[in-house]
Structures are given as structure tokens and as C-alpha cells.
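A.B. asks: Pasting the structures here.
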Structure I
Amino acid sequence: MDTRAEKLAELVCDYSIGLKEGDRLMLQYDPVFTDYANLFVNEAKKIGASVVRDDLSYDPVHLRSLILRAKDSEIEAELSRRKEISAWCNTRVLIDCDSNPNYARDVLNGEERVAELIDKRLVGPYKEVLYRKGNHHGYEVRWNIVGFPEAGGAKDAGMSLSVFEDFVYSATIGTDWKKMSEDMGRLHPYFDGAKDVHIFVPGLTDLHLSLEGRGTEICGGWFNMPDGEFFYGPVENSANGEITYQVPSSREGYGVFKGIHLKFENGKVVGFDAKENKEGLEATLNIDEGARRIGELGIGCNYGIKKPILQTLFDEKIGGTIHTALGNSFRTQPLSEGGGLNQSQIHWDIVCDLRRDERNLQDFPGGWIKVDGTTVQENGEWKI
């Protein structure tokens, strides 16, 4: 095992979730990546924390079988299992490595079945228990989603495994999280309470949002590793215009989406398209009423991550990008600290790139963010 992996597990336990003696850690992971999970078990033993392994919730074989059989009794039993361990834990680590995000793509009406059986009846209800309100950034459970290098991720990123390992560890244990948090602390006051945030990419995006009465949450490595964003719950009926997300996105069970384009009126998606996986996009938007509204606006500030790799955990943090999340707001958090009011069974972050790429101006012509009429960022570079 790479010693850098051990250091990453130590960083998450010590810095991100502050694991201590007597804590109850829920460890969630795809069973293919048990070796990474074992690192956290070892850390917990050294500290004196209890651990429950949950290698079913992210097991594509198990999830596929639930979808194929679609038995109410099995769905209810799985929900009960997840709720029980979620209620037990006070800390949680999710290892964000996925051995098969396409586990339902070949199933008849697979997108609709994932939406109904997994998102609506399973994931949404159990996360209501997991993300219960408390005093740690609005939550009772101290949680972190962490990325590790693996062969599938390297392939998606277009890198050799060794180069991908360097990429991941540079973005995590090689980052000064205190400094990044301080930098974001300087930027966010320009956005706090803004009546109009205008995001523009010529020919692709022309979107207005309001942050009136809303404040931010700075993400400096507590919720995600890597991290590097500050986010808001925009006013729920304020989104107007259109946005193109040039960065591909992957959703568990749905596969890959490319070229998503959304049109908003008074906060709601009224038109949509995608270059790839439009059927999955439609199924997602139809999960519930809140799935057609924006629950989060995030500003990527991690300039150490240079390129998207088809992992939202990394891609949404890229400096010079913004992302919006369709679906649930962070409703346990105050409106002044990144919270919002939108309710949905999903929370899906999708990334819009504002940087200019001379090699591909059709998709990446550059863009800007204006806050109450003042240009704060242009072509991914801060002007404030």
C-alpha cells in the first residue's frame, strides 16, 4: 500500500472529521476498495473509535440485484439497515471510488428504475437520518467524502495510474488547507447577500441567480477531500436563463452525462437537453418537484486541480468553475451559512467551466461572473 494512502486516511480522520476516542464511525465503500477501507479501520483502532463497515450501500452488484428484482420487501429491508447504522454513527467516511457507475444502464428502463427505487425510495429517506441537524457545520454527524486513486478513475481521467496517483495525492495531502480556507474567506463577502449573480459564457450560458438573504459555507477540507469551494443556497425561485455544463458528469447507476443544457424560469427547469444520456437526465428531473430547482451554487477555488476527471468530488472544486446542484439544499444549515429551502431526494452537482481554452473555444470560450453588476471573475481569474 502506498504510504501516501495512509497519510490521506490520517488526514481525514484527524483534520476532516476530528475522529476521537469513543466515536462511532460508519465507513461506506464499494467492496472492491476494501484495502482503502482497512486504512480507516486501523486509524479508528489506534484512536479508540468504534467502526461499522457498510460495503453494501455502494456495492453495484447488490444495487443491481435490488433493481432487477424490485421487491418492496427488499427495498424496505435495505432502507431499514441503512437507517439503523446512520442513527448509530456520529462520524462517517465515504470512500468515493466506484467500480461500476453503469450498473443499471443495460436494465430495461434502467434510468427510471434507479430514479424510483434507489434515489426516491432508498437514498433520499436514509439520508434524512444521516444528515440530521446538529452543531458541526449544521450536522450532528461529522462526515467526509474522500477520493483515492484507482485504475478506473485513471482511465476516466486519461492518465496512467502512477500519474493519477500523483494527481490525487497532490490535491489532498499536498494542499495547504488552512491557506485555501483563508483565500476563500477573502472572496465570499463579495457574494454574500447579492441580489443578482450573473453567470455568462458566450453562446452557452446566461444565467441569473439571487443570493439575497443568503450567506456562505467555506469548504476547506471538512466535508470533502479534496475540497476547495464556497457555496450558497440560492433563492429558490430566482434562477432565470440558461446554462450549459461543459464538464461531463457521472451519476451512480445512470452512467455518464455530457453536454447538459438547462433552461430556467422562476427557479424551475422548463427545458433541457444533453449530448449524451438525455434519457437519464429526464428521469432525474422527474424524480420529484425539487429535482427541477437549484439547491446549491458552488464556486470552485482549488486552482491546484487543473482538469476535470469525471469525478464530481474533484471536478466541482476546480478553480475557475462554478457548479449548481439540482435538488436538495443543505437544509440543516442556516440560510446565512450555505443553507437553503429546496427539498428533493437528490443532490446532483454539475460543473460549468468559465476558463478560456484556446484549443477548444467552441466549448470553452471563457466567461465571467458579475455580482450586482460588478465583474468579480473573468475567464476563471479573480478580479477582486
Structure II
Amino acid sequence: MKILHTSDWHLGRVLYSHSLLSEQQHFVEDFFLPLVEREKPDLVILAGDIFDRKIAPVEAIRLFDQFVTYMCADLSIPLAVITGNHDGADRISIGSRLLADRGLYLVSRLEQGLTPFLLKDDYGPIQLWMLPYFDPAMARDAMNDPSIEGFGGAYKAVLDDIRQRMDPAARQILVAHCFVAGSSVSDSESPLYIGGSGEVDAGLFAGFHYVALGHLHAPQYPRPFIRYAGSPLKYSFDEEHQRKSVSLVQLTDKLSVKDIPVTGVRDVRTVTGTLEELLAQSSRDTHRDDFIYAYLTDEGPVFEPMARLREGYPNILGLESNWLTSSTVNVERRDLRESLRKQGTSSDFTIFSSFLAQVCGTQADAQTEELFRAIYRETLGEEAGT
């Protein structure tokens, strides 16, 4: 059986106040669906976090609806979908039982996941088990076992129950949305746990031939038969060096998995240097339309860095300055605030002089004082006239 495994689309995601829906639409329509048409898989798996929040934007819902319709109605390729911790499970599940006859296997409640979907290929039967995101409380209810504690205990109880229902003559596929102990995480993932209470031991998945996981955004293998496909797009700047991909799985009498890199989408990356260096660099950058976060190394303040960088990097989303974030400057700014607080009724020029000394590192001379007072009087006059 040929399977395409993907996860964590997070439709409707926002990065630094910028909607990524256009990039997500490009991924779905210009990369993923053509990949499906080219590979002609027997099954496509979407392992949770379809949307970025429980009440998804209308445009995100529309994009997913168009994707599902094209997959199941136009291509007639079965689509297995579970809900993740970001998804509104009850909203997504509307009509799921009716749609199963059209090839959409959508599971949003743990109780549903305790019964497998039955598939078959030239190598014999396959049982497809689908576990949406669930927490220990949900497991206690579904298993009618108040003694279940922690995510590890919840998964052990559920998987032990599933193993008792397995057909020994069938190959076993599991789709789940969880955190497997020892896996690497990114800033863009919502934690499912505090400390180690949310971790699931990889040994609990014994007995399955392939485990298709969602939740973590970096593609990785906790075990040879356990795979996080990862998110198709970069959803935080700490994912800059991740190689995003879709997993192409071949499950015959043995298992093979191939990573297909996601291409043709706008990258997310950082640049570092002084303002002038970055401006010069942008003129030579062949990917200047990427989403950019800049780290400025200037030793002092610079004028309107964001506006100036946007001329070279039109999709810059944020910046940090060494000068503003260094511990020395932060101490100086704290001392300045304390100094101004103590001065209270001091003259405006005294306050300005303190600012100049502690922030800019210069002393106000007579010429500076004269210029300050002239501008100050002019400003007061304009305010009085308005």
C-alpha cells in the first residue's frame, strides 16, 4: 500500500501578525494536490492540527473543504484525518459518518478510534487505527478507568485495548497526535505537557507496522516505524533550518519511507548584520521576498531600521537589536528610568541631558542646550496654538 503522510497544516496560521493563508493555499493547490495526482497513493493521512485554532477563519475552512472535495470526489483517493489539539473536534466532525462512504475517514473522538477502518491491498488486509488528540481525562471516560494518570498512562491503556482487538493476519497502521519522549520540539508547537507528564514512550507502539504521527513540526523518526511527517511550512523562525517534507510510505510485506521535500513556498529565515550590511546584502539576495527576521549588530541606535529594511526585504516581519537587548544597555535604561523618577520636578533640559548621557553616551554642551531650548520653545508654541 502506498501512503502519503502529512500533518500539522495549521490552516489560518498567523506569523508575526501576517496571515500565512496565501502560502498555505499555494502548498495545497500547487504542491500537495499535484503530488497526489502524480504519486496516486492508495491512502492520504493528515495526522491532526488541520487548523491553527478551534474556531478557524472562514477562508481556512473553505480551503480545507475544497481540498477534501477534490481528494474524495474528484480523485477518489481515501483520506484519513484525525483532529489535533488545535482543532475544534466537534465542529470538524459534522457529517463524518456520511462522508466515510465517500472515502473520508475523519475521527475526532477517542471512542471512534477504538474501532479500525478495514483496508486491503495485494498483500492482504490492513487495520487502520486512528486516535485523535486526547488527554488523560478523555481516556478515563472512554476506557471507563478512573485510575488512568498522565499521557503515558492514557496511551498505554488505549493501545493495550487496541492490541486486544488486532487481527493477527492484518498489517497494523496507527495515526495519532502526541508527543513521543525524546523527540525534538519547536517554538511554534503548543505544549501538551508540563515536565514529562505529557510524554508517550515509543515502546508503547509495539505491534504496529507503521505509526503516522502529528503534533511536532520537525520531521523525525522516534523509531524506524514511527514517523513525524512534520508541518509542511515553517511556522516560527526557530524552524529556519528544518527541511520540510511529506512522507511517502510503502507498506508491503516490509516498510519503506521516503521524504519528499516541500518546494515552491516562501521560506522563513533570519539575517544578521549591521543595518548598512543588511541593506547591501538585500540588493544581492535572490530570495529577498522570503519572510525575514533581522538581528542588527549595530553598536548604537539606528534611524527607522524596520522601514529601511523593508525596502530591501519587503516581507520582513521583525527585528532585534544587539544595542537594545544587551545587558549593559538594559542596565543603563533601568538606571535612566530610576534617575528620571528621582528628578521628578527637574527641568526639562536636565531630563534631556540625563537621557543623552545614559542612552547616547554623550554630554550636552552649551550649543546642545541652546538647540534643545529653541526646539522646546517652538514645540510648546505650536501646542499652544492648536
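Just so it is clear, none of the values below were taken in a lab; they were calculated from the coordinates. Note that this is a predicted model, so its numbers are computed, not measured.
A.B. asks: Where does the value 47, 42, 20 come from, among I, II, when Cα extents along the principal axes in Å, for residues 46-149 alone is the thing being computed? Present the calculation step by step, with values, prior to reporting the outcome.
C.D. replies: On the way: I: 45, 31, 22; II: 47, 42, 20.
Answer by label: II.
A.B. asks: Which of I, II yields 142 for volume of the Cα convex hull per residue in Å³, for residues 110-309 alone, as computed?
C.D. replies: Structure I accounts for this read-out.
A.B. asks: Figure out for me which of the structures I, II the number -7500 belongs to, where helix-only ellipticity at 222 nm (-39500 (n - 2.57) for each DSSP H run of 4 or more, over all residues; to 500) was derived from the coordinates.
C.D. replies: I
A.B. asks: OK, next. Comparing Cα Rg over 2.2 N^0.38 Å across I, II, which structure shows the greatest value? Working shown, then result.
C.D. replies: Details: I: 0.94; II: 1.31.
When Cα Rg over 2.2 N^0.38 Å is calculated for I, II, structure II comes out on top.
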